[in-house]
Structure I
Amino acid sequence: MPFDLMQVLSLFGATLLLVAFLASAAQRMDKDSLVYGLLNAIGAACLVATVVEPLNLGVLIMESVWSLASLGICWQALRRGRAGA
């Protein structure tokens, strides 16, 4: 399998999600912070882009919802003024 742009995008997205998760688990990042929301939203959006062709419907739905929920975290963080990690 060639290491193409979709693979790079997939690895980048997964890395962002894992960084957010591990930082949160280690209590280094609040789950309601803008940084946490952005890492999750961008990571999930990257994974959405990689499952369209060929279609992987389950992952597409899960990552789409994950991305939208993460944007909600970003919105709430901005409204509260919690931009920091």
Structure II
Amino acid sequence: MYYGPQMIKQSGIIDGSNTRDIIIASIPLGFINTLGNAVSIFYIEDWGRKFIMLRAIPFCVLGMSGMALGIYLTYFSSYVTVG
């Protein structure tokens, strides 16, 4: 949660000049974090830690890959010249 706005700013999803927009854009990040914790709290006894962890890993990989791609495109798109 602490680094969420910074990651959103670096990914280039939102212009980094407006702090308010970055904070608002990090609200879905907090919602997903809360949802994941709620699922873990209520179902960890029934499903077990290993089951939950193995189901969560693909989503973590997708999220981190998307963020890495956004950061990559933000920094290296300025080096590409058209024409």
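Readers should treat all values here as calculations from the given coordinates under stated rules, not as data from a laboratory. Treat the numbers as computed from the prediction; the structure is a model and nothing was measured.
Quick look at the values:
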| item | result |
| --- | --- |
| Comparison of I, II - label where percent of Cα pairs over 20 Å apart is highest | II |
| Structures I, II, by relative contact order in percent (Cα under 8 Å, 6 or more apart): label with the highest value | II |
